[in-house]
Structure P
Amino acid sequence: MIENLRIKNFALIDKLQMDFSPGFNVITGETGAGKTIIMQAINLLMGERASKEILRQDSNECEICAEIKLNEKIIKKLSFLQEIGISYDDKSLILRRIITTSSSKNYLNDTPVSLQTLKTLGEILIDTHGPHEHQSLLKQSVQLELLDNYANLNELCEKTFKSYQVWNDAIKEKEEFEKDIPDGKEEEFLRYIINEIRTAELRENEEDEILLKHKILTNAQDIISAVNNSVKILSDSEESILEKIFELNRILTTIEKSDPEKSAEFFQDTESIRTKITELTDKLLNYSAKLELDERELVQIEERLRIINSLKRKYGNDIMAILKTAEEAEQKLEKIKNTSILREKLLAKIAKAKEDFEKAATELRKQRKHFSALFAKAIEKELEKLGFLKSRFSIDFYESEAGPTGFDRIDFMFSANPGEPLKPLRNIASSGEISRVMLALKTVLASADSVPILIFDEIDSNIGGTTAGIVGSELAKLAKTHQLICISHLPQVASEAETHFTVEKISKNNKTFTKIEKICGEKRIAEIARMLGGTDAALMHAKELLRKQK
């Protein structure tokens with residue numbers, strides 16, 4: 001619901017705030033006082049384009065702001081806001097437009113937004129019915145949704161939707177399958193790839209092993225030289241470490257005569273060192289013996305590296321990637337072998353999904369047509385209450401392309417007078433007629449319609465007497481499930497409202513202003529009496545009308 005509306009420097013309005021009730025709000029006043037300005041302001045908040053002519057004279061900027069309280073049903077429909085990066089709490093939204101002579105800025109919870117975002121939001125939150133209405137009920141897709149809700153076909157609609165998705169997914173699966181099937185040239189190329197990679201007999205860690213071996217072989221001469229020099233230092237020269245150990249032992253024999261026990265310990269240590277030197281020498285000699293330069297082996301290794309690098313350039317950055325390429329090529333070839341079998345399976349899958357969808361959609365159409373007659377009768381009954389004594393209402397069905405909602409397209413059809421042909425509701429020209437038809441639709445669809453805020457601009461145009469009282473009563477009923485904001489000239493309608501605003505045009509210091517005031521008590525009685533004619537009898541009648549509403 002709209003909790004409050006604030007307007008500044010807009011048309012004849014200097015500055016005002018309107019605090020609405022959640023139920024039935026009525027706006028009354030003399031013709032030309034500026035009641036429609038409220039409609040225009042709300043339409044601008046709902047994405048209507050603005051012009052600089054709306055600015056109050058001598059003002060460079062106008063501002064319109066509304067705080068809208070949310071309910072659970074509406075919150076579920078606002079997921080699109082999160083998709084465009086707008087955060088909001090679960091309680092309310094604040095819409096604001098600032099319009100200048102050269103620009104227009106739009107905000108949702110202080111976040112700049114486009115007019116299209118405001119328009120999308122408006123379609124979810126508000127239906128306005130009047131000279132400048134944007135009416136969701138005139139859309140064929142919304143009409144279909146409302147008929148389904150009226151008939152309580154949500155379960156069947158969900159079944160149709162899911163079966164359509166399954167069918168659509170099966171079609172896409174076959175399209176992807178056909179896209180991946182190679183032609184003759186590609187099949188030949190796949191076989192070439194597999195043969196080239198598999199012939200190479202690659203191993204996962206082979207490249208690292210070969211690179212290490214290649215490095216050793218290409219540096220074998222230097223390695224052998226280093227080994228020979230090391231062996232000389234260790235044991236193969238007069239100045240070797242081993243000779244030094246022998247010399248050390250000879251020196252230590254002088255200690256043996258004086259301290260045999262300690263000398264034995266020293267001999268044991270030097271023997272350990274001599275053993276280690278001998279073992280290291282043997283290891284170096286063995287290593288050197290294996291490193292004899294084998295030109296043939298080096299050529300073989302370099303050829304192997306050439307093969308691996310060639311395959312890497314073609315099929316991947318490493319051996320794992322090359323092997324994966326071969327596996328994928330083999331899978332594609334396998335698919336070619338089984339193409340006809342797999343294609344038949346996919347075609348059968350599509351046929352079954354289509355059959356399931358058509359079965360669900362056919363049942364949905366059957367139920368829709370059954371309930372459409374009941375729905376039309378209920379609408380005609382409401383229209384009769386609202387003064388259309390000989391009107392007709394029906395629902396036309398058209399075949400449409402299969403989709404998530406089945407294969408139905410519908411039109412709400414209406415004729416106001418005998419002899420006039422039924423026309424689609426969206427083609428009705430008279431705002432007075434369309435407003436009352438909307439009231440009838442809203443009344444019948446009160447529990448099914450999820451748009452929470454309804455605004456009627458002079459719904460009572462060209463009616464009076466008993467019909468006026470019925471219109472007021474129907475609006476009051478509708479206000480139990482929706483917030484209503486109604487601009488009216490009828491006292492029977494105004495007296496039904498929970499919250500009453502009056503609009504008055506005043507002049508001060510050679511300037512004209514529109515003044516809006518929430519009224520109750522004696523002021524409200526006086527306003528109803530004015531609407532009834534302003535006589536003493538009208539005053540009594542006004543009191544009686546308001547007394548009946550308590």
Structure Q
Amino acid sequence: MRKLIECVPNISEGRDAAKIKEIYSVVETVAGVKLLDVDPGKATNRTVITFVGEPAQVVEAAFLLIKKASELIDMSQHSGEHPRFGATDVCPFIPIANASMQDCIDCAQQLGKRVGEELNIPVYLYESAASEPKRKNLATVRAGQYEGIADKIKLPEWKPDFGAAKFNPKSGNIAIGARDFLIAYNVNLNTTSVRRANSIAFDVREQGRVITENGKPVLDTDGNPKRQDGTCKGVKAIGWFIEEYGVAQISMNITNVTDTPLHKAFDECNKSAYERGLRVTGSELVGLVPLHSMLEAGKYFLRKQNRSVGIAESEIIKIAVKSMGLDELAPFDPKKNIIEYMIAEDASAPLVKMTLTDFANETASESMAPGGGSISAYVGTLGISLATMVANLSSHKPGWDDRWEEFSNWAEKGQKLKDKLLFLVDEDTKAFNKIIDAFRLPKGSEEETQIRNQAVQEATKFAIEVPFEVMKTSFDCYETIEEMIKIGNPNSITDAGVGALCIRTAVFGAYMNVKVNMADLKDEVWKKEMLTKSENIYLKTIEKDKELFNLVNESIS
């Protein structure tokens with residue numbers, strides 16, 4: 001499995017579009033690296049660039065970007081709202097898929113060594129890659145900003161991790177690190193006051209604010225200022241004015257999305273703003289956001305409305321966007337703003353992305369796939385979708401307001417089964433294609449014949465496992481369907497009944513595919529075990545189908 005690492009360099013240029021493009025374009029010259037996002041800010045004069053790839057590829061792309069930025073950006077001429085001390089100010093590595101934090105630390109060290117030696121830029125490692133505890137916090141490393149580093153770099157305790165301890169007036173310094181996923185998130189206010197925005201930032205950020213008395217800090221027994229903690233753990237925040245929008249914002253870095261989910265940061269800003277006579281008008285994400293953060297937010301706001309969360313993923317995301325006003329300043333496009341959608345291959349699920357007409361035409365064509373297996377999975381999808389619809393309708397039924405959560409839970413369960421069956425629609429066609437590919441392998445020599453025979457057997461097992469999974473998953477749908485027949489909105493009982501009939505077709509169709517694919521299988525022990533399991537599901541389906549049909553028929557007679 002591929003190790004995927006995200007890299008998010010921040011360059012100190014946000015106004016010159018041509019220069020920004022010249023810098024980020026070098027990323028696209030590295031094979032295997034995918035540029036995900038380029039987010040320039042005029043007021044901050046800073047651009048956040050995001051790309052992903054395997055470790056060695058990402059390190060190479062990051063080096064080329066830092067090199068190009070050092071050629072085009074002159075820090076002695078730079079100004080902007082955001083703290084900064086280098087042409088490429090920071091360059092963190094983040095584990096995304098099948099990668100560990102140690103993988104990211106290794107990337108940071110490899111890149112730091114190259115940048116220090118080949119580009120003569122002083123390098124400081126931060127966060128998980130930090131060489132000592134005091135360098136872990138980026139704010140500490142960057143303290144003094146560009147204007148202060150000429151003196152700071154001479155101090156023994158601030159000797160760079162890589163590169164000479166010598167001020168580079170054009171490129172400044174760079175912080176290279178390894179960290180968990182960070183969400184850069186700004187909340188918009190109906191004010192132009194930075195002071196008031198900062199007051200809200202102090203309320204929500206983990207560090208909180210210094211406690212004062214008569215305008216002076218209150219000190220503890222050690223002589224340090226006492227602080228009142230903020231409401232959001234793992235959040236760094238400041239207030240600033242964005243000239244291009246004409247509003248003040250609370251700018252946050254959410255470094256721990258477990259302790260502080262996106263929606264909590266938004267709600268806490270809302271609460272603080274309201275108490276100070278202000279109003280949150282919307283918010284914006286800088287760069288990308290994980291899918292689970294958007295789904296958590298959407299479900300959170302749905303639950304606050306006593307609405308079912310068992311709806312399509314796209315609808316949950318839409319609720320999150322509208323609830324937090326993520327489209328106030330610019331359109332929010334899930335395909336461009338959510339990292340999982342950006343990484344996903346466009347051709348990963350060719351059947352389920354078709355229109356109904358195209359799917360039917362493809363099935364009716366002279367091609368052997370999609371066939372009965374994929375159709376069985378899709379019919380099962382329709383069956384559980386009907387039951388989920390009944391659950392959602394029931395959660396909104398007048399007079400049943402106290403039962404919305406009960407039906408929401410059933411709808412959420414139905415959505416998970418629906419998504420699994422949709423996945424199996426394409427898996428069945430892939431299984432068929434694997435068998436075809438195996439039979440096409442050369443068999444000119446004895447060794448080639450053995451390899452081909454083994455590939456055919458493995459592909460055949462896979463072609464049995466997929467429809468068996470369709471059988472299992474479809475049968476699991478009966479639980480939700482039965483409950484909707486018994487307790488759901490009476491006006492929709494026939495919808496649940498049709499869902500049950502679809503499930504019967506899905507199980508029977510998948511069962512036929514399991515049996516027919518066993519003909520050429522040599523492993524008799526595995527074959528017998530799988531056939532026994534399949535027959536058990538088939539027989540239980542016959543019983544359950546009769547039971548539910550009679551239940552619906554009695555209700556409508």
Structure R
Amino acid sequence: MRLAQRLLLGAVFIVTVLMVVAVALAGQRLRAQLQQLTETQLSTEARLIAQQWVAGIAPDLLADSAGAALGQRVTLIDASGVVLGDSEFDGVALAALQNHNARPEIIEARAKGRGASQRVSPSEGDEELYVALSAGDGRVARVSISTAELDAIVSRARTDVLFSGLIALGIAIGLAAIFSRQVSRPVAELRDVASAIASGDLSRRPHISAPGEIGELATALQRMSEQLGSRLAALQAEDELLRALVESLAEGVVAVDSQRRVIRMNETARVLMGIRQGLPFPANLLPRDRGLWDAMDSALSGIAVERVETQFGSRTLALTARPLGIGGAVLALFDLTGVRRLETVRRDFVANVSHELKTPLTAIRGYAETLVAELSADPQHSQFAETIRANAERMQHLVDDLLDLSRIESGGWIPSPVLLDLAGIAGETIAPYLGDAAKRGCALEVSVADNADTLCADPVALRQALGNLIENAVRHTPSGGTVTVFSRRELEFIALGVRDTGAGIPKHHLPRVFERFYRVDASRSRAAGGTGLGLAIVKHLVEAHGGRVAVESSLGRGTIVTMYFPVP
């Protein structure tokens with residue numbers, strides 16, 4: 001139904017209801033007022049008749065003359081309730097009238113001086129309004145009138161009001177029709193403009209200049225259309241920029257919505273996955289790789305996935321996944337094939353060079369030790385030989401560490417964990433360093449917790465990792481300091497670590513201490529005989545057991561390196 005029709009029907013309904021209510025209320029109030037006025041008039045007439053009813057006046061004659069003069073029924077009742085005179089009855093009919101002592105208006109008139117009631121008259125057979133007035137000595141003068149006259153007046157008044165209402169209804173319908181057309185025409189135009197804007201035609205504008213809410217609505221709609229146009233242009237520019245940025249990335253980017261449809265994919269991702277399907281397309285067309293699908297499922301359920309590696313055929317890819325706030329996920333793929341190939345070449349090169357250097361270094365060290373012993377009588381030559389021996393020993397340590405690290409990284413070494421007694425392992429591991437600690441004036445201690453006295457790990461790897469930590473701690477702990485090997489239980493892990501009271505490590509160095517060849521103080525570490533590979537070896541050994549390594553340090557307060565091994 002159109003707006004104009006609804007407005008017209010609404011106006012007709014409202015006017016009709018008001019008219020019906022007005023007719024009903026007018027008739028009811030007019031009837032009440034007429035009855036009140038009639039009762040007042042009848043009271044006045046009854047008072048005049050009561051005043052004329054004196055001794056020597058025949059009651060019936062007085063009733064007849066008064067009734068004829070007033071045009072109403074007049075009744076005179078004595079103290080015993082007998083009707084002595086009635087303008088409507090004479091003779092036998094008058095004598096046959098009932099005793100009126102039980103009439104309510106009579107009872108009220110004798111009690112209060114005036115009484116009134118409305119009922120069907122038993123003698124007349126129609127409904128009448130009675131007003132009775134006390135005439136003294138128990139006598140009562142009563143005047144009555146038929147209510148049919150009052151009802152006729154009320155009926156005529158209702159007819160007049162209804163007729164007036166019908167005229168008002170006709171006028172209201174005409175005015176409502178004009179008003180509804182004036183209101184509906186601009187609303188229809190605004191509707192058409194809003195529909196055009198909703199369908200994408202932002203060039204449409206309302207051509208309305210009207211006061212009041214319609215004009216304000218047209219102005220607001222025009223401003224909204226202009227703002228939508230500018231924002232849409234900005235969004236399109238931003239989308240183009242985002243598209244260009246995504247396409248220029250060396251990483252593959254894949255966006256999946258909550259219905260598992262791929263809605264965006266850059267060219268790099270297409271090359272890495274070998275996909276040429278047009279967007280959007282179902283995610284089940286992506287390569288059936290377990291790592292990819294697990295990461296996508298986690299991201300779609302709201303859990304971010306950090307960098308994991310997976311294989312797509314001959315390619316090695318680093319994969320991350322992030323959930324979207326509106327539902328869906330974004331996958332990022334980085335091709336590590338070249339990097340892994342270079343790492344393999346580097347490991348092979350380091351392993352080969354280390355193997356080649358190991359034999360000559362052993363020979364150099366052996367001959368240098370012989371020369372030191374032979375030239376002990378010549379201090380200068382002995383010092384030269386000792387320098388050769390010390391540097392050969394340092395280079396041999398470096399080669400050994402490189403070989404160990406290369407063997408661990410290449411997967412050539414797999415831990416063989418057994419249940420170990422930490423107190424015994426700690427005691428065995430610190431024994432070779434007691435001499436160096438005594439020379440430096442620092443103490444070596446062991447503190448193994450009762451609930452963390454056993455550990456499931458490869459014994460050789462554990463001794464090597466713990467030895468590297470003890471060697472570093474002793475090397476950097478001054479005289480009077482303490483190096484402590486400790487263990488504790490933390491939920492599902494056994495924490496085994498080394499705590500010292502040395503100089504500490506600056507905060508900005510902490511994230512890199514487990515990198516190979518990284519030294520906090522390169523000159524000091526090199527002079528102390530460090531290779532820069534000890535912590536890197538520790539990290540790889542612990543991670544091979546499924547654990548992790550952490551470091552805490554404060555300048556001037558020492559360093560704590562902790563290895564976390566999972567409890568089987």
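What the table below lists for this structure:
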read-out: Answer label among P, Q, R for the case where Cα extents along the principal axes in Å, calculated from the coordinates, equals 82, 74, 46; value: Q
read-out: Top of P, Q, R by distance in nm of label points 7 Å out along Cα→Cβ at positions 391 and 415, largest first; value: R
read-out: Of the structures P, Q, R, the one that 1.6 was derived from, the read-out being distance in nm of label points 7 Å out along Cα→Cβ at positions 143 and 223; value: Q
read-out: For FRET efficiency 1/(1 + (r/R0)^6) of positions 31 and 383 (r between Cβ atoms, R0 = 35 Å, to 0.05) computed as 0.20, the structure of P, Q, R it came from; value: Q
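Each value in this text was obtained by applying a stated rule to the coordinates, not by laboratory testing. Please read all numbers here as calculations on a predicted model, not as lab measurements. Cβ atoms are built from the backbone, for glycine too; each structure is taken alone.
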